[in-house]
Structure formats: structure tokens, C-alpha cells
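Presented below are the structures under discussion, each in the form of C-alpha cells.
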Structure I
Amino acid sequence: MTRAIINVSYMNTMLEIKIEDNGVGFEIPETFTGNGILNMKHRASLMHASLHLNTGPGKGTRVILQVKIK
């Protein structure tokens with residue numbers, strides 16, 4: 001990995017946090033066996049937020065968290 005970007009934006013009560021890199025990426029398994037991704041998804045659901053994970057071998061990784069702020 002040679003680049004990592006963190007972008008935080010707020011518009012019309014929607015907070016978006018985007019973290020991306022140009023690393024090696026990884027396959028997203030059908031079922032999760034570790035705690036990392038499951039923990040992120042669980043915490044997002046507790047906040048009534050959406051969590052998007054985009055990655056793949058050789059594609060880097062992008063995580064986007066979106067939550068409505070009142």
C-alpha cells in the first residue's frame with residue numbers, strides 16, 4: 001500500500017466517512033469467521049448507519065460509513 005485517503009463529509013443531515021487505500025485488497029467471504037468485519041457491521045447497525053465494503057484481490061479497499069445526524 002502506498003496511499004490511504006480518509007474523507008469526511010456532512011450534507012443535509014448525512015455524515016459520510018470514507019476510508020480507502022490502494023493495497024492488495026481481499027476476497028469478501030460468504031460467511032465471516034473473524035471479528036473485524038462483523039464488529040464493524042454490528043456497530044454500524046447500532047447507530048442505524050449503513051456500512052459499505054468494496055474490495056477485491058489487487059483492487060485495494062474502500063469502506064464507507066453513512067449515518068444520519070439529527
Structure II
Amino acid sequence: MRKTVGRLMVMNADGSNQRVVLTETGVEYENPDWSPDGKKLAFTRNSITGGESGIYVIHVDGTSLKKIAS
């Protein structure tokens with residue numbers, strides 16, 4: 001089993017102000033995309049350890065993680 005630590009991060013276009021929105025062990029985050037209003041991120045969460053994989057959304061401040069599709 002891989003010991004992957006997934007980190008979903010955001011930053012300014014110039015690379016400054018990097019910050020972690022979400023981090024978990026045993027997952028990979030892929031294909032992040034901004035909501036039209038720039039307040040949320042949609043992404044694919046792939047569980048390596050047998051947890052819930054699917055498409056999720058989260059507020060950029062790290063709150064309100066919600067699964068929207070399997």
C-alpha cells in the first residue's frame with residue numbers, strides 16, 4: 001500500500017500566497033477546477049486505501065467538503 005498524502009492547494013497566478021485547502025492520507029486529488037464565482041473548487045478524489053472516491057466540491061477556505069458524484 002502506498003502512503004500517499006494528498007494535498008489540494010491554491011495560490012495566486014504568480015505563485016505567491018500558496019495555501020493548503022485540504023489534506024488527507026491515502027488519497028490523491030486530481031483535475032481541480034474553480035467554480036465560476038471563484039469561491040469553490042471541484043475535484044476528483046481517488047482513495048488508495050478503500051475509502052470514498054468520487055467528485056467533490058469544497059470552499060476555497062477548506063470548509064464544506066461535499067461529495068457530488070461517485
Taking 0 as the value of helix-only ellipticity at 222 nm (-39500 (n - 2.57) for each DSSP H run of 4 or more, over all residues; to 500) derived from one of the structures shown (I, II), identify that structure. II
Here percent of Cα pairs over 19 Å apart has been calculated and equals 31, so which of I, II was it run on? II
Structure with the greatest value (metric mean count of other Cβ atoms within 10 Å over residues 24-31, set I, II): II
For FRET efficiency 1/(1 + (r/R0)^6) of positions 8 and 56 (r between Cβ atoms, R0 = 25 Å, to 0.05), find whichever of I, II sits highest and give me its label. II
Name the one structure among I, II that relative contact order in percent (Cα under 8 Å, 6 or more apart) of 38 was derived from. I
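Each value in this text was obtained by applying a stated rule to the coordinates, not by laboratory testing. Note that the coordinates shown come from a computational prediction; the quantities given were computed from them, not determined experimentally. Cβ atoms are built from the backbone, for glycine too; each structure is taken alone.
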